[in-house]
Structure P
Amino acid sequence: MFGIGFAELMVVAFVAILVFGPDRLPDVARQAAVLVRRGRALANNVRDELRSELGPEYADLELTDLDPRRFVARQVREAMLEADAAESAREPSPRLGAGELPPYDLDAT
């Protein structure tokens with residue numbers, strides 16, 4: 001849950017009890033839950049609107065896909081897979097025989 005362990009959660013709960021008091025804490029927790037629910041509904045609506053506007057080719061669009069880091073990582077991963085596929089499809093270079101010298105191009109050096 002957000003990278004928070006049990007100990008950190010207990011510290012947050014303790015501070016919340018100190019700040020809000022045991023009387024107001026249930027109301028604050030209820031309001032926080034409503035806020036999280038509304039935020040989640042808003043994010044789902046935005047995602048659904050993007051999917052409908054972009055068309056069927058983006059039917060599997062998730063909001064996390066719009067994160068620049070994930071987007072770039074996915075593009076690099078796809079490019080590497082394409083390069084690997086092209087490399088495996090290429091014919092292997094011919095092997096040199098015993099005592100045979102590799103080709104040498106004076107214009108290239």
Structure Q
Amino acid sequence: MYSIKENPTYYSKNLLWYKYGHIFVHIHILYTIESQDCGLLVDLQDHYYMHYREEIVSKPLLSGLEIMNILNLKTSKEVGNIKERLFIAQLEGKVKTKDEAIRYVKNLRETI
């Protein structure tokens with residue numbers, strides 16, 4: 001099982017906020033009761049306010065249909081893979097606008 005405590009990278013913190021931000025208060029309470037160590041939670045909370053909230057686009061910038069139109073592709077696993085890699089790039093803070101997303105998928109397709 002993956003543990004953010006063992007691997008607190010910029011991406012893993014963004015992924016946590018994307019997946020569990022809506023229940024973070026509950027996670028905080030349970031973790032505090034269990035461990036009495038709030039260091040990790042304070043780090044995650046700081047990351048949210050200093051990075052995630054302002055820097056990360058936490059919804060896909062391009063749909064699968066848009067990717068298919070941009071790259072002239074039909075429905076396939078390749079479209080899903082490209083969409084997933086684009087979203088990872090967003091959570092890493094590498095892609096922030098729709099124009100950057102279009103350039104990213106075009107460049108990604110060229111390297112595949």
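Computed from the coordinates by the stated procedures, all read-outs in this text should not be read as laboratory data. Everything numeric here is computed off the predicted structure, so don't read it as measured data. Cβ atoms are built from the backbone, for glycine too; each structure is taken alone.
Ranked by distance in nm of label points 7 Å out along Cα→Cβ at positions 58 and 82, structures P, Q are led by Q, which has the greatest value. One of P, Q was used to compute FRET efficiency 1/(1 + (r/R0)^6) of positions 74 and 98 (r between Cβ atoms, R0 = 35 Å, to 0.05), and the result was 0.95. Which label is that? That value comes from structure Q.
Tell me which of P, Q gives 1.8 when you compute distance in nm of label points 7 Å out along Cα→Cβ at positions 10 and 90. Among P, Q, the structure yielding 1.8 for distance in nm of label points 7 Å out along Cα→Cβ at positions 10 and 90 is Q.
Which of P, Q yields -0.67, -1.01 for log10 I(q)/I(0) by the Debye sum over Cα atoms at q = 0.10, 0.16 Å⁻¹, as computed?
Attributed to the structure labelled P.
If helix-only ellipticity at 222 nm (-39500 (n - 2.57) for each DSSP H run of 4 or more, over all residues; to 500) is calculated from each of P, Q, which structure is the one that comes out at -24000? Considering all the candidates, the number was obtained from P.
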